[in-house]
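Quick heads-up: structures coming right below.
Derivation of every value follows stated rules applied to the coordinates shown; laboratory data play no part. It should be emphasised that the depicted structure is a prediction, and the values quoted were computed from it without experimental measurement. Cβ atoms are built from the backbone, for glycine too; each structure is taken alone.
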Structure I
Amino acid sequence: MERRPCGDRRVRDRALTAGVFAVAAFVVLAGLGAYGLWDPDEGRHAAIARAVYGSSTWRGLVVPTHNFAAYHDKPILYDGIGAQEVRVGLRYLLD
């Protein structure tokens, strides 16, 4: 069994690391700019999260509303997390 010099292993490890980073960069950056962040849905979900945050009844927490109509397109947890983000944002802005 022949032993390889330590330098070959380092080169192979560096090449493998560079390859992993290249594949990761391609996967992450391939769709960049394909979907706009300021589509109408973003404002709608912010309004729903604000309504959940401002609700004073249990129904407002369980059934999110948009323009006084029940909105069931996203799970309740999604709107609950959005309401907590509104709470943190308001606390940050008001302090």
Structure II
Amino acid sequence: MRIEASEHAVAFIAEHGGKLYVWSDEHDFGHAKPAPPDAPIEWVEYPEDGFTLYQDSSIGDPDWWRIEFHHLPIPHLTAVWDGGRFGAPDYSAETG
């Protein structure tokens, strides 16, 4: 699997512990954050240069991920894969 991440995304992830968690919640709403959710999730670990991606095992087997950093409306990450997009901003959290 291929993981591409912008320089700003890698820097943001590094500033927040070097881990990126990508998961879908009970409403199929996608998340991409530097901290895991409280819910128990089985993770698939993908070490990458500068960070480790932890993917919710229920997502499947993507061929690639593209990680981007966004400044607005709050600093946050999005994770796009060959089957969809994760990480719409969570307006209640500073690190989205």
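Computing Cα extents along the principal axes in Å gives 76, 30, 29 for which of I, II? This value belongs to structure I. Each of I, II could give relative contact order in percent (Cα under 8 Å, 6 or more apart), but the derived value 31 comes from II. Using the calculated result -22000 for helix-only ellipticity at 222 nm (-39500 (n - 2.57) for each DSSP H run of 4 or more, over all residues; to 500), pick out the matching structure from I, II. This figure was derived from I. Upon calculation of mean count of other Cβ atoms within 10 Å over residues 44-51 from the atomic coordinates, which of the structures I, II produces 13.9? Traced to structure II.
The value 0.75 for FRET efficiency 1/(1 + (r/R0)^6) of positions 12 and 60 (r between Cβ atoms, R0 = 30 Å, to 0.05) was derived from one model only; which of I, II is it? Among I, II, the structure yielding 0.75 for FRET efficiency 1/(1 + (r/R0)^6) of positions 12 and 60 (r between Cβ atoms, R0 = 30 Å, to 0.05) is II.
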